[in-house]
Structure 1
C-alpha cells in the first residue's frame, strides 16, 4: 500500500502545484482516518471529505486512489450485504438496490452484486419458508376457517409487499401454498 504522506518538496513544482498536492495529502489522511479499520462505502468517504470542505476534484482523486490501493471495495461490501439479506431478512432486488445505493455504494458494484444473488422469486420463497412455516401449514389445513385463511394471507402478503416484492409474485406464491 502507498504511504499516506509524501515528500512535498519536489523540485520544479510551482507553489500552486505544491498547495494542490498538500490538499490531496490532507484529504487522503482524513479519508483514511475516517475509514479506520472498518470497510466503508466510497460514497460515505466522499461525503465525509465534502463535509470537511474538500472540493469535488480532490474528493474524486482521493476516492479513486483509495479504491485502487484496496482501502475501498464497494463490490465486496455490496456482495456481503446482498448475502445477508436472505432468509428471514430477504428483500426484493428493488428494495435491496435502494438500500445499497443509500448506503453510499457505487452503482456498478450494486448492479454486479445483485446480478450474483438469487432471483426475487427465490428470495420470496426463502422468506416464506423461513419466516412463515407455521402460518403456511395453517393456510393449507382443511379445517382452517376461510376468514382465518384470509387474515393469514393478508398478513404474509403485507410483509412481502413491505420488502419490495411485486404483488403478482406475492399472489402467485401464496396461491401455490
Structure 2
C-alpha cells in the first residue's frame, strides 16, 4: 500500500478538516468545516474506488452546508432520498450500505438537532464511517474517523462540563 498516493493524501487533508470541525463547540463552524471535509473525503473514496462512500460524502458536503442555513425537513428528506438513490446505484453488498446509512442518519441529525444531542448522533455515525474506512483500506479515513471520534468525545465532555457549570 502506498501511504503517500494521491488518494491517501486526500484522506489526510480530510483528516485535518474533520478533526478541526469536531474540536469546535460552535455548531455553525463545525458544519462548515464538515462540509469542506466531505468534499475532500468524497474525492479520497472515489480515488480508492469506493463509489458508495464517495457518493455519500459528496452528498454530505451539500447537505451539511445547507444545514448551516436551514432546518428544513424537506431538504433533509431530499438529501436522504438522494443518498438512498446513489446507494441503490453503487453500493455493493452490506458494507457498501454502511456509509449510505451513516450519511442518512447524520442528515436527519444535522437538520433537526444541535449541541450535545447533535454530536452524540454524529459520534455514532463516525463509528460507522470508521468501520467503512477499515473495510475500504483507507489509512486517512481510518485515522480520520478515530481522531474525529476522539475529538468529538472531548468536545462532548467540555460541553457537558460547561452546561453543568452554567446550572450550578
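Once relative contact order in percent (Cα under 8 Å, 6 or more apart) is evaluated on every structure in 1, 2, the highest one turns out to be 2. One of 1, 2 was used to compute distance in nm of label points 7 Å out along Cα→Cβ at positions 112 and 160, and the result was 3.3. Which label is that? Of the options listed, only 1 reproduces it. Which of 1, 2 yields 2, 10, 19, 24, 20, 14, 7, 3, 1, 1, 0 for P(r) over Cα pairs in 5 Å bins from 0, in percent, as computed? Derived from 2, not from the others.
Looking across 1, 2, the calculation of helix-only ellipticity at 222 nm (-39500 (n - 2.57) for each DSSP H run of 4 or more, over all residues; to 500) that yields -30500 traces back to 2. Assuming 14.6 is mean count of other Cβ atoms within 10 Å over residues 64-71 as calculated from a single structure, say which of 1, 2 it is. Label of the originating structure: 1.
Any idea which of 1, 2 comes out highest on distance in nm of label points 7 Å out along Cα→Cβ at positions 24 and 104? Across 1, 2, distance in nm of label points 7 Å out along Cα→Cβ at positions 24 and 104 peaks for 2.
Taking distance in nm of label points 7 Å out along Cα→Cβ at positions 56 and 136 as the criterion, the highest value among 1, 2 goes to 1.
As an exercise: FRET efficiency 1/(1 + (r/R0)^6) of positions 16 and 152 (r between Cβ atoms, R0 = 30 Å, to 0.05), calculated from one structure in 1, 2, equals 1.00. Which structure is it? Computed on structure 2. For the structures shown (1, 2), FRET efficiency 1/(1 + (r/R0)^6) of positions 48 and 120 (r between Cβ atoms, R0 = 30 Å, to 0.05) is largest in 2.
Looking across 1, 2, the calculation of distance in nm of label points 7 Å out along Cα→Cβ at positions 32 and 128 that yields 2.8 traces back to 2. Suppose mean count of other Cβ atoms within 10 Å over residues 40-47 works out to 19.4; of 1, 2, which structure was it derived from? It must be structure 1, since only it matches.
Readers should treat all values here as calculations from the given coordinates under stated rules, not as data from a laboratory. Quick caveat, the model's predicted, so the values are computed rather than measured. Cβ atoms are built from the backbone, for glycine too; each structure is taken alone.
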